[in-house]
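**Student:** Listed next: structures, encoded as structure tokens.
What follows is calculated from the coordinates using simple rules that are stated; it is not laboratory data. None of the values given here were measured: they were computed from a predicted structure.
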Structure I
Amino acid sequence: MSFLKKLKDKFQSSKSNEEVADNYKEGLSKTRKSFSEKINDLVARYRKVDEDFFEDLEEVLISADVGVSTVLDLIDELKMEVKRQNISDTSEVKTVISEKLVEIYNGDDDETNKELNIKENELTIMLFVGVNGVGKTTTIGKLAHQLKSEGKKVLLTAGDTFRAGAIEQLSEWGKRIDVDVIKHSEGSDPAAVIFDGIQAAKSRKADVLLCDTAGRLQNKVNLMNELQKVKRVIEREVPNAPHEVLLVLDATTGQNALSQAKTFAQATDVTGIVLTKLDGTAKGGIVLAIRNELGIPVKLVGLGEKVTDLQKFDPQAFVYGLFADMLEEE
């Protein structure tokens, strides 16, 4: 049985699996339309797998923002696999591509998902970093809603005291999902706000504290220094915290998101990526570029506007979402 057929069977095997697949299928519709059309066009134009076929395939993958170095690695692996399996028919390459995309994402890790590091019976602190406009505050609100619906006591901390309206935005989310927000006035010291958030979380016996941070100061150095200061306060107050440093990136910015990831990864110990607005781009391949070039797992993805559209990242469901149209053709 081909890898694509195995994926199809997996995501049609139960209602919960089907729901996951439908979310990815819908959320990746723009990327899939572009990607599927180009792959199908490529397969139709070439009768045999040769060097010209691989050159054109390289262009298709780069146009999906998979990233140049990731694409070159992938093409090399595809060539080896095609040779090993003695594949000559271009239509058979689709299955090999899907298999290799999952392999690239998982690397040496056998786990299908990278779960959020949530502690049992102790306070979990998550720090959210990223530039302004990527959907950081919205992500915090959506995740808080999900954690609360799982029965956890959640508290939010408005650590972005520099952006006009940031505190109000988080406060609005708090009202909407009925979760308390610890805040100071605009322009306050972010580290002091986070400190108060930790004390409140401890005294109220909260399970999870989600901390917003600034996305822009006068310059990049100031921002990174501020983030490091916040992190030191957290480490001092709660051993081994923060348990997650989640970098929020806007998928629609493509390679720019990758350069942001590199900058933040140098300044803070980023443990995972949240990729927002994946439903709004035709270049969803950026997921693979980030994972392959930085070695940081994508933990959550935004697949729509609804509060429930923030999903745990599943590399197999992601690949299923990319190839869904081709699977229906089989």
Structure II
Amino acid sequence: MRVIVTGSSGLIGSAAVRHWDALGNEVIGIDNDMRATFFGPDGSTKWNQSRLEQETKNFRTVSLDIRDRDGVLDLFKNEPPDLVIHCAAQPSHDKAAAIPFLDFEVNANGTLNLLEGTRQHAPEAVFCHMSTNKVYGDAPNELPLDELETRWEYAREEDYDGISESCRIDQTMHSLFGASKTAADVLAQEYGKYFGLKTGIFRGGCLTGASHSGVELHGFLSYLVHVAVTGKPYTIFGYKGKQVRDQIECSDVVKAFEAFSKNPRPGEVYNIGGGRENAASVLECIQKIEDISGHKVEWTLGDDNRKGDHICYISDLSKLRRDYPDWDIRVSLDEILRQMIASEESKLATA
């Protein structure tokens, strides 16, 4: 089987590369290190690409910009895939406002190029699209909340499991990133429903793991662990640090892709995140990191929250668990943190 992975040097992409390479498949990665363009040298994933190429057997990277329509179509024509894992994106909620054209061209136009490449040259392929919970904009903030000592919490019992796929995606503030990802999300749905392409849309909560190149504007937990280990200062953006996120380790995301690829439901949408069991506030994550690592986090609280940001977001995983009962969360939040702390300490020791 031939698998094409976009954003192959990034967090989810590299996990997908390792997974399908280990199964003996031919894996082609599309990655041109646009993260370095978005976030500077600290955001570069070249280190991860080099590691992947050393550790895998049937993987190679193609330095291709997904905005390059002709390049994408040529690749799909010459090497049609059986499976597409689309993770490439401009991923920052905040950065998008400074680069609106680039953000939309990568997230929306790039996705269109890949969908067309699949439709024209590999119509039987399964296409897993990595979307985001930011397609809901700030609509989740309309749920009634209780303010507890260390977190915001849903006030109503019926909201306990979190945000479901029925949450609206329009008439809400998304950020420009959320808007461009919404365009890509709806396109991927449409290629499933209109053309019958085997598309699956996965609306991620906080996706994380030890191979994440977190920076201040993207990759909250990875960056928080980084500043804890290196002793750098950390700024919490608004909401008293009580904003809640659910964290999912990248391998659990890839397992969901695998489950979908074996039994695709064209155009279907799934929320994917850590769910209730892996949910914690920023303050609670700081405490966990300090307890596990012994490192003190030097943090300050900023007055302003990020525009369109979620106050309390937990992914309701009911639909994904119902359609794919063999899938579930395997990596706990504490285990995620232990792995990330060990990785950061190793980098610091060899620097």
Structure III
Amino acid sequence: MPSSDAAAPILLIQTAFIGDVILATALLERLHQTEPQTPVDVLVRRGNEGLLRGHPHVRRVLVWDKKAGKYRGLWRLLQQIRATGYGRVYNLQRFASTGLLTAFSGAPERVGFDKNPLSWAFTRRVLHGFAPGLHEVGRNLALLEPQPEGPLTRPRLYPTPADEAVAEQAASHAAGGPYVCIAPTSVWFTKQFPREQWVKLLHALPTHYTVFLLGGPPDTAECEALLREAARPGVVNLSGKLSLLASAALMRGAVLNFVNDSAPMHLASAVDAPTCAVFCSTVPYFGFGPLSSFARIVELPEELECRPCGLHGYRKCPLGHFHCAHGIRTSQLLVALAEAEKWAVQTTGR
């Protein structure tokens, strides 16, 4: 890794969505392993800064408020970045806005992906693409080291003591018994396991499990609808009531966390929480699968010519049938739960 000025601070830029910021924390772990004395700042979009609250490897979090004058805020950030005197800037984004921040940062080393429109002004450009077995974390780590050695460095989040206390209070609804978490929503319709499918799972889950529904404030209405439709005792809707870090702390104590191919999957990975990820229209080949020690992927057993229909999903199934979601069987999720139970006994004795 270049080290022309080991004392100069580093800036990581990831202004995309929650899951992208979580995956970017793998670079914080790697940098701490290789150069623990170098200060590292992170630039995120407003709303994601809470993920890095109390993070031991982050000196400062810069925030880009895109809704309060996108370009005016971009100009202020550029001035702030140039005034800080970063030695290296690593840009995980592939958009012109962050390319501008990188290109004109004043940093001697400016690294980013070749797909960024301003990559011509970077001092090192990294190829971005899909490959069998290559996770997004591996793609990102290539920004630090052209050929990262050793096992994949996982993303990691650090819930604060306050987050842990909130999670412990939430877990008290289970009265000391086992619980599972379900994060039933996604920004994209075709990445979200349908409500009727979650209802089938809730009806099939053993009754001794308490079930916590997780999500942010925008997900509360859907979680309430799921709660009403399932009409299963022992289901608690915590959507909108926990911070991301408190949710992560709660997920860590679950026997299993059922999630979509979305941010809660990465949240679970970052605290090594047992995970069952349901892939509907997207596929693990894209490189966004779960990274927890116990992780299972559930998807349609047979191949569909139309799957995957896109990298991020759509507002509705392009062909109208959404078979990639409705064709998944409840038994597939129950198998994952049975395996998680065995794993928990083997690893923790619980």
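**Student:** Can you spot which of I, II, III the value 1.08 was calculated from, given it is Rg/Rh (Cα atoms, Kirkwood Rh), for residues 88-271 alone? Before the final figure, lay out each step's value.
**Tutor:** Values: I: 1.04; II: 0.98; III: 1.08.
Label of the source structure: III.
**Student:** Oh, and also: Of the structures labelled I, II, III, one was used to calculate relative contact order in percent (Cα under 8 Å, 6 or more apart), giving 15. Name it.
**Tutor:** It traces back to III.
**Student:** Now for a separate question. Which of I, II, III yields 31, 18, 13 for semi-axes √(5λ) of the Cα gyration tensor in Å, for residues 168-319 alone, as computed?
**Tutor:** On the way: I: 27, 19, 15; II: 31, 18, 13; III: 25, 17, 14.
So the calculation was done on II.
**Student:** When log10 I(q)/I(0) by the Debye sum over Cα atoms at q = 0.11, 0.13, 0.15, 0.20 Å⁻¹, for residues 16-127 alone is calculated, the result is -0.47, -0.62, -0.78, -1.19; to which of the structures I, II, III does this value belong? Don't jump to the answer; show the numbers that get you there.
**Tutor:** Details: I: -0.47, -0.62, -0.78, -1.19; II: -0.37, -0.53, -0.70, -1.16; III: -0.33, -0.47, -0.64, -1.21.
Source structure: I.
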